[in-house]
Structure 1
């Protein structure tokens, strides 16, 4: 549900009516911690302060939710494994086994190399991204309102969907990019990796043209992987914010968009997982 648009300005007795644009802009800000221009470290209170902190600042809300959801995945699956029983399996155990078999089958069908890392990596990506995407279904004002209440300031920014932060999605995709480079060199050797970039697809005589094709293609993999996930979830969050502006008439539209978003949440996780498997499979292929 949308929060009330008016609030009392800090340090003033005047009441300021928040416009629709200010409402959306505030909900798209991060809880940023970094170094202020005066040299002191602390939280940014405005968007301008967050910008002044520069590159070495941290989105505390996004990092916190990412770690918390990652721990939720690890601990819940570990609990299911510890209590697994072939005689009387619980509903949650059946669910975990179904997810594991689903991911494992996709790895077997897609990955043609030999590595014990790929299946656990794919499982982690799939479950972790689903959990982060699912936060988009939480009503847009509940957790920000709770953060403002606890901090005592209506200016406190607080976002809850980690995949709407390009730092998170690109961080994951760049990590996968390093794995692509690692497996390419491990399987083909450093010389083989460079030869693949320089001599394919047109042969040694067309080396400049090969590099113009292969190098951008390689570098585009982490960029497209991270931005695809970010763009889809950011758009979903923005639509929820626009619906929240409908006031008392928001519920029908909210439920319709939430129902549609139930498809987006697992689909984007599945795409991210499958592209990871495909990229790593290509890295392990020795032509």
Structure 2
């Protein structure tokens, strides 16, 4: 398995489990309230969301093929930074809202069923809940370094589906909190790499990045072997500029500040929630 496949596997597994969790919560609740007949509308919403996400991925690749020269560098740099921003938002959102996801979804289901056109409401609930994850996944897979990410993507989604089936049909208890913590930590490192790669594209386009901090191109190139694995997983560059190193380290500082802010805010809000 290539370095690109490994990064794709982590992305697809994490995002796939989130999707499976959403679908599982909705289907389980509909079953509990004796509304199995509405399952097909949830699946329809999931399928349409998947098709939209695939279309978005195709659009990203089509646009990339249209750009050349400096414009291509700007396009790729912007896409990489946008992917890092989406990924960071998702990680921090899960950190704060994961424990409330089940109750929020069940409340939205009740609201949908209480109105005329309940089936349309369930379809839209499933569609909008999943298309956000799907579009985000497409953006991340497109931005992940390297070529040939199909195997890792398929394997990641296959494992995610297996986890979802085990939870829904067999009642297997999986420590999702630990899962999201571990994958969240991996994805923070991955997102830092996206930031570095994005800045590098702008440097290639003509932005001054300052002098190179070091040059390991001869001993540990980032285009092959261990260097390519490190590049795909954590943003390693064999010859980074000062700007790229500053962006890489600065990203970790930013995520730490944002995560601490959210944790403190959640603790301050918890008495109100309990009340």
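All of the numbers you see were taken from the coordinates with simple rules; none came from a lab. Because the structure is predicted, anything quoted here is derived from the model rather than measured. Cβ atoms are built from the backbone, for glycine too; each structure is taken alone.
When mean count of other Cβ atoms within 10 Å over residues 139-146 is calculated, the result is 16.9; to which of the structures 1, 2 does this value belong?
The structure behind it is 1.
With FRET efficiency 1/(1 + (r/R0)^6) of positions 67 and 211 (r between Cβ atoms, R0 = 35 Å, to 0.05) as the yardstick, tell me which of 1, 2 scores highest.
Largest value of FRET efficiency 1/(1 + (r/R0)^6) of positions 67 and 211 (r between Cβ atoms, R0 = 35 Å, to 0.05): 2.
Which of the displayed structures (1, 2) returns the greatest value of relative contact order in percent (Cα under 8 Å, 6 or more apart) on calculation?
Max of relative contact order in percent (Cα under 8 Å, 6 or more apart): 2.
Please state which of the structures 1, 2 yields 1.05 when Rg/Rh (Cα atoms, Kirkwood Rh) is computed from it.
Of the options listed, only 1 reproduces it.
Here helix-only ellipticity at 222 nm (-39500 (n - 2.57) for each DSSP H run of 4 or more, over all residues; to 500) was calculated and came to -23000; which of the structures 1, 2 was it taken from?
Computed on structure 1.
Could you tell me which structure in 1, 2 was used to calculate Rg/Rh (Cα atoms, Kirkwood Rh), for residues 43-122 alone as 1.21?
1
Between 1, 2, which one scores greatest on FRET efficiency 1/(1 + (r/R0)^6) of positions 91 and 203 (r between Cβ atoms, R0 = 41 Å, to 0.05)?
2
Ranked on mean count of other Cβ atoms within 10 Å over residues 59-66, which label among 1, 2 comes first with the largest value?
1
So mean count of other Cβ atoms within 10 Å over residues 27-34, computed for just one structure, reads 13.9; which one of 1, 2 is that?
The read-out comes from structure 2.
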